[in-house]
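Listed after this line are the structures, all set down as structure tokens.
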Structure I
Amino acid sequence: MSEANDASVRAEVSAWLEANWNPELDLVQWRNILADSGWGMPTWPKEWYGKGLSAVLGAAVESEFRKIGALGVARSGVRMLAAATLFEHGSDFLKEKFLRRILTGEDNWCQLFSEPGSGSDLAGAVTRADLKDGKYIVNGQKVWTTSAHHAQYGLLLARTDWNVPKHQGLSYFIIEIEQPGVTVQPLRQMNGHASFNQVFFTDAVVAPELLVAKLGDGWKVATTTLMHERRGAADGIAAGPGKGSKRAGSAYDQERAEIAKTMEPYKWYPQRAGRADLVIERAKAAGKNNDPVIRQEMAKLLTMYNAAQWTARRARAAQQMGRPQGPEGSLGKLVGSHVARASANVHTLINDADAMLTGDDSPMNGVIAEILVSTPAASIAGGTDEIQRNIISERVLGMPKEPVTGMDRPFKDVPKNTVS
């Protein structure tokens, strides 16, 4: 877009904000005004709460919001994964029902993919959705589900056909969490947090209009969700979780409370990433900053950490300019695992046995110990390192696909890790 177009968009949104933004507004009220105006999601189509602008001009709009501290639409949690999936695969009915309340933050979402017997092998899911009397009846179990404890809706991948190969028998639904057939139980982790849940379905009900795309298209739809999830994981290398503005006003207060609630399960995620940003500070505090071995390991870590940040920022900039996603997005998740492990190693070298301590007399009040027990999650969550290597080798490097048995057999005849 030309500079004139950029300037005219900036002038228009600046004038609109001057006339409408008020930090004393109720947060949901303000976000409804944003939805009506189209400025909250300017790159979305005009018929769906947007302006139909390019990614470049959308970034210009966001810049004008930041300039005066005006709040935007709700973006935290799984809700934007839901929006991206609905835009690509959802019916107008689904968009009409869910998109506005995603933007206002009135609904919370969770992602119901992984199962006890099919984590990385997502296509091996055995949670079933059977059509009975015009409704889908869901039975099964999901696990590692963040935010299910306060979600109203879930993105559900379930098996609807056992007589075709596993990828072809899956369907994708939106399911209401707050119903008698859904039970959510928290999972306690070794770092002391309970960020994830296991979710049990016992004759839970899904209305047929909450099927996303067509019956049997579940794998295709889930791939869209996962693509956006992994892009978000790569972006996380370059940007930590938001904390909200420190400005005064009712809308700001409500946003801070919303972020605190949404981010509560994620508050240990910086430790999961290894906290490479702390190693220089810790080396100085421990008197190890002149140790030649530790300095060498710190240099290797910080080289990789900064390169990963720059790569993630480059990918984000390309996305904002409307360019298709390149290999940076595919590599970001795997690089994050390497950074996390290298960080844990360096923190161990710096702190010695004290790295295992928690409490007031421990390094950084137990943060270092939390890093050591949290970093293994970086290699598992969102797709294991092994899965990421397969994706990179096959989809980025164009290498031959790994042979997989049972791909051409009905799923009911394929050996499974759980009883179906």
Structure II
Amino acid sequence: MSAETLMPAGETPVILLVAEAVTLAHFARIVSLAAALPARDYRVVVAADPRYAGLVPELAVPLEPIRSLPGEAFTRALAQGKPLYDAATLAAYAEEDLALIDRVRPDLIVGDFRLSLAISGPLSRVPCASVVNAYWSPYADLRYPVPDLPVTRLLGVGLGQILFDAVRPLAFALHARPLNRARRQFGLPALGHDLRRAYAWGDQTWYADVPEVIPTRSLPPNHRYLGPVLWSARPAAPSWWHSLPRDRPIVCVTLGSSGRADLLPLVLRALAELPVTIVAASLGQPVPACPANVFVADYLPLEEALRGAALLVCNGGSLSTYQAMTAGVPALGLCANLDQLLNMSAVSRLGCGLALRAASLDTDALRAAARGLLDSPQAARAAQRMGRVLEGYDSGQRFRDAVKQMLG
């Protein structure tokens, strides 16, 4: 079925949403988009590695289990600057995709970082849309900060940035090579040497961003902004939740599934010296005994926690920072990879937060940055201003409109 084919009258379209669950963010976005499609109009199927399924007991559609790389392997490749996948892995993914598509028989596939859909989509002749952050768009208008690679730690950020600017096109070509090789194995042409074209591949490309945060230029008609796709865990309230002290500013801390979870004890100790109350999500990681002004749970209902907060300390990922801006709360991002640095560059440019590099984090810099944001009415006003901008973006409705248009 091609992207131009109209649905036969009276048939219920089948929408297959596929997440590459190497981080919680990709899975969470797909779950949120699935929930935006009314059951009366569509038969919706979600496919993902089930590692995060316990966080979404409210998922009301079938979950088809597929394989994703272990999160640790994904994070390790990012830290070393190596390609995230090899051609053999992507070819195996594609075979699994094709079996899934044959089983589900979708009319439309929506993928979030499932790069193998650039193989299985064309082979199955099912139209595909890709959900991606706009800073990975070939049309994004931005500069790429040097990530924390071994060479950055050797040369420092200043010299590392000069070197990265010179070699980035070659690095992006190296990272695009495995998908190009896998496509050729299946008789498909290469996508070129720009990694961004691999990440943004699709019959249509949908950005989980707003142009006020991540601007682009000269977008083709098959690229569009959905707006931020928000998601928050809904765990049972911890025992301390309803008796939380409110006499001092509340700081929320969550380093996410792709952040430096090992830094959480250091972060909590450093922030606890400020006149604040801290609520933190450990994501199941063991946390040593904490000072009296620190309250820890495995997961937090972040949306609710941010309503009364003055600051979010996070890994700098877009899922967290959009949640903070929606609540009008500044964000301090402790960035561990290029994706987070790109997002926090935009957040910082808007005055809605600050970024620190996780690889060189020290307690003095962390406390100073947090204190600066807590004491800055400008940061709070900027976050509140962006919150009002984001009120104009209904990503669920934009997603429904995009699906309807793509199905004809």
- Query: To which of I, II does the computed value 35, 23, 17 (semi-axes √(5λ) of the Cα gyration tensor in Å, for residues 132-267 alone) belong?
  - Reply: II
- Message: Starting from the value 0.50: which structure in I, II was FRET efficiency 1/(1 + (r/R0)^6) of positions 156 and 284 (r between Cβ atoms, R0 = 35 Å, to 0.05) calculated from?
- Response: II
- Task: For Cα Rg over 2.2 N^0.38 Å, for residues 44-99 alone, the calculated result is 1.25, so let me know which of I, II that is.
- Result: I
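Throughout, read-outs are computed from the coordinates displayed, never taken from laboratory work. On a predicted model such as this, the values are computed, not experimentally measured, just so you know. Cβ atoms are built from the backbone, for glycine too; each structure is taken alone.
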